[in-house]
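Given below, in the form of structure tokens, are the structures.
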Structure I
Amino acid sequence: MTEPSSLWYFGYGSNTERGTFLGRRRMRPLEVRTARLDGFELRFDLGVGPGERGVANVAARNGDHVWGVLWRISHDQADFLDRTEGVHRGFYKRLAIEVATPAGDAVPAFTYHSFRGRAGRKPSRRYLGLLLAGARQHGLPADWVERLRGFDLARDEREPRQGRLL
């Protein structure tokens, strides 16, 4: 049996936003879909600086779900994405999952998960803005967008003015 020439990656954090995934990460997906990961919750428990700022992570939680974007990418792109996500440094690990599309299709994919999460972290206004932009760009459900908007924001020591998201 030969290995397929591509695989599905489920992005739930900043990789839902086109400018991040296509621009900053330089990915060239073969196909894009939206999907829901059941049995997991979205957390912002991975530290990115000296303050309370955190980036996205998923953790198993019965009865919960996470919406995101499925990107079909080549194995070479997946290896490159591993490097940009810090897999080689142990920041994240690949996690084999199955997601559901809005049409009800079950799609095997991988995502990133970390056991390094620490309670008390929150997304910065800028970071959560990327997730909101990605959700809107891909037409994720309105209740998911509202759920994202409901997260408390971290005080971002890099920004002189702090404000709420609109």
Structure II
Amino acid sequence: MNLKALHQISYGLYVVAGHKGDRVNAQIANTVFQITSQPPTLAVSINRENYTHEFITAGGSLTVNVLRQDTGMKFIGRFGFKCGRDMDKFEGIRYRLSGLGNPILEENTTAFLEVRVDRTVDVGTHTLFIGEVVDAEIFNDAEVLTYAHYQLVKKGKAPKTAPTYIEE
């Protein structure tokens, strides 16, 4: 069986963020999808071992920051290959807090959506956070970063905690 066929499924690349008290954290995620239009509902898959999982669980909400195609690998690496337990991922990054207290990136993004989590589904290594979109904004009409572009053009890799990781 060739599991690389899973890479043929289209994904975007996002910075998913949450808050825990007055602290914030975020990570790169590619598994974000719309479930319904009325009410507008999203599902986001986050590895249970990731620090951001703890923040989303504690805060009961999250933001999905849609990355621009021209986002640099250094920025992606900051949120995708570093841990918020070891560093403040937002140091030196322009952002503001949403109405529910989650980070909204003000650089390298085309839009954001804020989700109030109303249920979770345990899917083994990951949790599906499901909830209604309570706020959203489009910042510009820049091309969005797809996972295919990240892999094929930027030559990006998936960390072991990503749902799309395939051991070579």
Legend entry - Source structure (of I, II) for helix-only ellipticity at 222 nm (-39500 (n - 2.57) for each DSSP H run of 4 or more, over all residues; to 500), computed value -5500: I
Inset, instruction - Using the calculated result 1.8 for distance in nm of label points 7 Å out along Cα→Cβ at positions 16 and 40, pick out the matching structure from I, II. - result: II
Inset, instruction - Have a look at I, II and say which one yields 3.8 for distance in nm of label points 7 Å out along Cα→Cβ at positions 48 and 72, as calculated. - result: II
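Each reported figure results from applying straightforward, stated rules to the coordinates on display, with no laboratory input. These numbers come from a predicted model, not from an experiment. Cβ atoms are built from the backbone, for glycine too; each structure is taken alone.
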